[in-house]
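Heads up, there are several structures right after this.
A short reminder: the numbers here are calculations on the coordinates, not readings from a lab. Note that the structure is predicted; figures quoted are calculated from it, not measured. Cβ atoms are built from the backbone, for glycine too; each structure is taken alone.
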Structure I
Amino acid sequence: MSACREIIRQKKKNLSICTFVGGIEVDMLVAANCVSEVRACFVGMEIFGMAPHYRKAAESGLIKVSEESEASIALGLKSSYLKVPFMPLKGMVGTDFPKVRKDIKQFEDPLGSGTQLMALPKIDLDVAILHVPFADESGNANITGAVWLDDDMAKTAKKTIITCEKLVETEDIRYLIGKAQLPMQTSNAVIKIPFGAHPTSCYDRYTFDALHIQEYIKMNFEEYKHKFIDVKSNAEYLDSAGGAEMILNILL
């Protein structure tokens, strides 16, 4: 989230975003006119409803949406780091995906089993931005909970930027839960930014800020941007978002 706010402050444009499951971060980048394409299997505010700016942009054609499944993103990334043009998937055969995706193609198993498969193109990433609870200065990053596709994105992207809650010694990270799922070989930069995932969660440090997310949905985006994004520092952002009271409310 902190990186998304910085992207908006720097007025980056025409970005193509790939995310497994998108939420407020995608909605904010779309609202700020930073995005031209979104590749995701879901973008929404989960228990809070639709992602309003993303939905409006998708319905009006302001952004291109590449419809994905969890498997198509996972296999697209795997195809990239294996350096092959596509990966096969059986589960998409018989669905409506070919009607909305012109870059996938059904084919028969060339080895003679007669099985129908779908060829899914590789997904090449220029930059991966990943937030973790712990990292060291060398770029070894530790994720306490589920890793999902973070490690695949890290080793696929040309550059990987790690934002973290806390910097620890390399000797210490060896003994943390999960150790270092994102090794230094896949990292290009490390930034310490406490509560950098706010208003979303960072397991097992803090949960999501329901009050802030509801405020975001209700506010005009330009007003929200002026109050929470156009600030000079992360500390100023946290103060604007509720300061110590907010932090105490979300700590696990």
Structure II
Amino acid sequence: MKKFRADLHIHTVLSACASLDMSPVNIVNAAKDKNIDLIAITDHNSTLHCKLVKELAEEKGLAVLFGAEVTTREKVHCLTYFGDNASLERFQGYIDSHLPLFPYLPEQFGYQILVDKEEKIIKLFVNYLNVALNQCIDQVEQEVHRLGGLFVPAHIERAMYGLFNQLGFVPEALTCDAMGIMNSSDESVIRNRFRIADNMPLIKASDAHAPEQIGSGCSIFEMNDLSFEEIKKALTGADGRRITSE
């Protein structure tokens, strides 16, 4: 069994809240410089930079998990991960069909930019991406799992957009593959505070919005390789796989 450093919550320039330095090229270079083995691209309500980051990362021996940080109707931020292009494209279609059109001022809230590998701008989004979908958290979770993906509520203890602040509880029918916590949080404290079972994996990640933040929070995945199937096994603790905080 091998140990892999994973930072599974990273934003690109496609997220309005991210630095304009968060181009796919800079993200890959920063991750390699910090000896990270696996990253996930999780822009707000968009998967459109995932494929480019993966293409660039493969050239440097870095693994990439496809993802998005979705805002549900209840304004809960949820990380979603997928293992293949087909599922990713279908999920993007789901997002597009449920994302309200909300014009905004990029000069005030930040630009949302899609770029190519040479960092040339392909598209500038004029509708704000970080708004709530017209789908409840259980509907998003069900769609993610229908497509074979993984569903992880993000930074569950945060005062804004965290699961427990927004809802106050975990819906009984909600199936989570893991829960995300902030870098500064103590795992045992969070488990006790919110009565989270020991068999629910807690994942730390950077939630990076600037290159220097990448790798500031990581989890260690103990598994055979960096495949999506092995990641799933690590989340369930199958066959000796496991996840620990760095």
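Figure out for me which of the structures I, II the number 25, 20, 13 belongs to, where semi-axes √(5λ) of the Cα gyration tensor in Å, for residues 120-215 alone was derived from the coordinates.
Working through the options, I get structure II.
So FRET efficiency 1/(1 + (r/R0)^6) of positions 32 and 160 (r between Cβ atoms, R0 = 30 Å, to 0.05), computed for just one structure, reads 0.85; which one of I, II is that?
I
Out of I, II, which has the highest value for Cα Rg over 2.2 N^0.38 Å?
Once Cα Rg over 2.2 N^0.38 Å is worked out for each structure, I has the highest.
Comparing I, II, where is relative contact order in percent (Cα under 8 Å, 6 or more apart) highest?
Across I, II, relative contact order in percent (Cα under 8 Å, 6 or more apart) peaks for II.
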